[in-house]
1. Where does the value 1.7 come from, among 1, 2, when distance in nm of label points 7 Å out along Cα→Cβ at positions 51 and 187 is the thing being computed?
2. Out of 1, 2, which structure matches 33, 20, 12 when semi-axes √(5λ) of the Cα gyration tensor in Å, for residues 107-202 alone is calculated?
3. State the single structure among 1, 2 that was used to calculate distance in nm of label points 7 Å out along Cα→Cβ at positions 43 and 59, giving 1.5.
4. Comparing volume of the Cα convex hull per residue in Å³ across 1, 2, which is largest?
5. Output the label of whichever structure in 1, 2 has the greatest value of relative contact order in percent (Cα under 8 Å, 6 or more apart).
6. If helix-only ellipticity at 222 nm (-39500 (n - 2.57) for each DSSP H run of 4 or more, over all residues; to 500) is calculated from each of 1, 2, which structure is the one that comes out at -14500?
Structure 1
Amino acid sequence: MLDGKGFYRGSSVLLSGTAGTGKSSLSAAFVDAACGRGERCLYFAFEESTSQILRNMRSIGIDLAPHVKKELLQFHVARPTHYGLEMHLVTMYDLIKEHNPDIVVLDPITDFFAVGNNAEVKATITRLIDFLKTRQITGFFTSYTSEEDGADQSIVGISSLIDAWISLRNLEINGERHRGLFILKSRGMPHSHQIRSYQLTDDGIKIGALDQAGRRSEQNAA
């Protein structure tokens with residue numbers, strides 16, 4: 001879907017979607033692939049503990065524990081409401097400098113709206129993205145979208161800062177629930193305009209194309 005090449009190093013990538021669409025699962029798959037290449041990842045989790053993330057990802061065939069053991073993957077878990085936005089930003093700066101990662105994940109950034117308004121959150125994310133870009137670190141951000149908020153209004157304010165935006169959503173086809181994925185934008189590269197159906201299975205993420213009858217052409221997600 002990204003011309004077979006993936007994202008540019010140092011890009012800012014946004015993954016938005018409604019509840020249950022698999023945002024954290026795709027984040028874990030992104031991290032797993034990076035660590036498999038020997039790259040270092042720093043994962044900021046704002047809703048689940050490290051043990052919960054490791055357990056939940058094992059259920060879909062993604063085992064992150066070996067990467068943690070090799071110190072390729074570091075988790076930092078904190079509730080956004082424990083600190084103000086400035087303290088969160090300072091903490092992230094310090095940990096990024098300490099661990100020197102190739103990839104930084106924030107899951108989800110929409111939790112910051114509990115401690116700041118739209119302008120304050122945009123300013124915080126802007127500063128973080130600028131910091132990551134100066135160090136050629138890829139930023140991978142997830143964003144929660146309500147079922148009614150089809151335009152992702154809570155995150156539209158920072159969309160201009162994002163190099164690639166992937167949207168996840170729930171689809172109903174022939175009376176069945178499917179998860180759908182499509183690329184809203186990806187700067188500087190050709191990308192697919194198709195909506196793809198995908199499944200979270202005990203053997204990883206399976207992704208394929210939807211045809212008009214709702215059938216899927218399935219293949220393993222890279």
Structure 2
Amino acid sequence: MAVDQALIDEFTPQGPTIHIDDRETSSKVVEILSGMGAAIRLERLPVGDYAIGDRIIVERKTAKDFVDTLINRDLLGQAKALSEAVPRPVMIIEGGDIFAQRDMNPNALRGVLAALTIDMGITLLFTRDEQDTAQMLFVIAKREEGERGERKFHPRKSFASAKEEQEYVVSAFPEIGMKNARLLLSHFGTIQGIANASLEELIAVKGIGEKTGGKIFELCRRMYG
């Protein structure tokens with residue numbers, strides 16, 4: 001049963017916030033998450049099915065869909081987009097054994113799993129059914145929300161490229177996150193360009209807005225201490 005955002009907003013959930021692609025509303029996962037008390041927000045996500053904070057995007061596939069996408073569509077292309085979108089990409093494979101879905105060489109599937117985890121840095125999680133998937137998403141969201149509240153410093157990570165390192169630095173600005181970091185870097189070209197930009201130039205970047213632009217401008221000019 002599809003879940004309507006207006007119905008969700010009638011309640012005041014105490015659980016963690018999860019942004020969900022509106023094409024996922026036909027699954028029971030959304031209904032179960034709502035029943036568990038998650039603060040769910042329906043929107044059209046450019047990548048993945050579930051967004052948790054600014055670090056995690058989750059792509060959900062049934063075991064059959066995983067193999068079908070590998071054979072008939074561009075699974076690795078989808079995975080690459082997921083991997084490039086956030087620091088912590090996750091793929092949930094739900095229900096059944098991927099090795100039993102089609103008559104494929106098991107080593108070919110193992111090669112794909114290795115590419116997803118080792119080459120692209122995607123965390124693979126396997127769940128039994130929609131109930132199990134919803135519970136896994138809820139636990140991930142609770143953990144991420146709790147850790148983000150306790151985190152004192154921007155977390156360390158290794159970088160595959162200078163581009164990723166630049167995105168990471170800018171995403172640490174207050175209320176910026178990875179999406180806005182990419183918008184700013186695409187517009188100004190360098191971190192220095194962002195720091196030197198006038199308030200008017202920052203606000204003019206589509207998707208940034210006056211409040212966020214003002215915080216960046218003020219922070220870059222505030223004396224330390």
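Each value in this text was obtained by applying a stated rule to the coordinates, not by laboratory testing. These numbers come from a predicted model, not from an experiment. Cβ atoms are built from the backbone, for glycine too; each structure is taken alone.
1. Values: 1: 4.2; 2: 1.7.
This value belongs to structure 2.
2. Details: 1: 27, 18, 12; 2: 33, 20, 12.
Going through each structure in turn, the value belongs to 2.
3. Structure of origin is 1.
4. Working: 1: 122; 2: 145.
For this comparison of volume of the Cα convex hull per residue in Å³, the top structure is 2.
5. Working: 1: 28; 2: 15.
Structure 1 comes out on top.
6. On the way: 1: -8500; 2: -14500.
Corresponding structure: 2.
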